[in-house]
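Each value in this text was obtained by applying a stated rule to the coordinates, not by laboratory testing. Predicted model, so just to flag it, every value in this text is computed and none were measured. Cβ atoms are built from the backbone, for glycine too; each structure is taken alone.
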Structure P
Amino acid sequence: MSEEIKTTAEETAEETSETKKKKSFLSENAVEVLVAVFLGITAILTAWASWISSLHGGNQATNYTKSNNLAAEGNSMYNEGLQNYLSDIMVWNTYSEYVFDLEIANSKGSTAEAELIETKIANYIDQNGTDVLKDAMKAMENDDNIDSPFDIPNMTDKYYEEAEEKLAESQELLKEGQKDNSNGDSYNLVSVIYSLVLFMLGIVGVFKRLPNRAAVLGIAVVGLIATTVYMITIPMPTGFSFANYF
């Protein structure tokens, strides 16, 4: 009787053990399949992150080069504007001297001298002044309270308008390059984390106990998901489109 009870207990224990095995989701085969699947997914995502990082790097180099070229051009135009400004000051000073000499000649009654000076004055600004000075002279004709074209508000800023536009454009491209640099670094970080995930997936088979395998696999999957979510938040390179490659 006792032997029958013992046999029945053993059979019940075996059935219970088999039932647990059937109910267990992460069997050894399941773990191996999941590892293979996630290895493939992680490898693809790693390649993607590396590719996008290289595109950001290319955009960064392009934007930095354009920014430097525009900055050099803007600085050259700024120097040119400064030279024009100094030249117009000299032209205006000479013009003022002619006007003063004309007043003296008229006060003396020297008609011939006055006519000669008037001839010099007539086309002096048009022949020697820049467009900025010419426009300022026209503005002076409409306002008797202005004694010098350089007293007109914002007049001197016009010498540097084009240079400022170039320098502003250069700064915008520099900022774009800095963004590409930052985004490229972020994608590099993603690639590093994916490499860590690949490492963890690779060592799953080293552990003999199934719970340990499942634990390492779970950590790797969590890292994969978290990194992918982070990668999605990183902006793509400017102008990126798959259509450009077909």
Structure Q
Amino acid sequence: MFDKSTWIRLPRNVVVGHGVLPETLKAVEELHLTGRPLVVSSPTPYEVAGSRVVAQFADAGYDPDEIIIEEASFDAVQAVIAHAEEVDTGFLLGVGGGKAIDITKMAADHLGKGFVSVPTAASHDGIVSGRGSVPEGDTRHSVAAEPPLAVVADTEILAQAPWRLTTAGCADIISNYTAVRDWELAHRLKNVPYSEYAGALSQMTAEMLVENADSIKRNLEESSWIVVKALVSSGV
């Protein structure tokens, strides 16, 4: 008797390209999210993009609120949760790199609220995934969290991020080669459930990046375009 099932949660809107940050409001409105938006960011990403996102929603009459986090920690998650409850947040937007987005998705998961990802660096596939990563002492916890309902990735902004963050994104994607092999081995030796679909998608994403390696260069917006598209494919 066949009894397998799966539940795949994908972003409804993925907006990627040059100068798309002003499309954040439209991407959110198409989701029919209601209530007061809370923009979660860290200091530098807020200056680069967060303040502009707040202004978009303010101009549209949404009365947005904001919170700036200094570090990725479980205390920061609790701070965002407490702030969101205090101001009666309707949905959350994480604007920044891994720190802001991971904290936002974990808070959104706890609150049961919608979450929109607005990355300012193409550094890892957490910009679209349903897991958050938080350091604690000498360890790092990977926690199930709310995946984004939408992703707005402005390649003009991503191209201005420190080069080391873009190369980190490349490494994250290339690591799919060994991750898939490890998964296959675990399936063969320990009967760990294996998804051929997810494995093939991860493999394809890594191959796509390697095939375009010559186009990935410092301060080149096309590089951000290639890397962020691969991260989106890898993260889902």
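Of the structures labelled P, Q, which one yields 2.28 when Cα Rg over 2.2 N^0.38 Å is computed from its coordinates? Present the calculation step by step, with values, prior to reporting the outcome.
Values: P: 2.28; Q: 1.01.
It was calculated from structure P.
Using relative contact order in percent (Cα under 8 Å, 6 or more apart) as the calculated read-out, with 35 as its value, let me know the right label among P, Q. If you can, show how the numbers build up before the last one.
Details: P: 35; Q: 21.
So the calculation was done on P.
Out of P, Q, which one gives 2.7 for distance in nm of label points 7 Å out along Cα→Cβ at positions 81 and 161 as computed from the coordinates?
Attributed to the structure labelled Q.
Given -13500 as the derived value for helix-only ellipticity at 222 nm (-39500 (n - 2.57) for each DSSP H run of 4 or more, over all residues; to 500), which of the supplied structures P, Q does it correspond to?
It traces back to Q.
By the measure Cα Rg over 2.2 N^0.38 Å, for residues 49-176 alone, tell me the structure among P, Q with the highest figure. Don't jump to the answer; show the numbers that get you there.
On the way: P: 1.68; Q: 1.03.
Between P, Q, the highest calculated value is found for P.
Out of P, Q, which has the highest value for FRET efficiency 1/(1 + (r/R0)^6) of positions 57 and 105 (r between Cβ atoms, R0 = 25 Å, to 0.05)?
Values: P: 0.00; Q: 0.85.
Looking at the calculated values, the largest one is Q.
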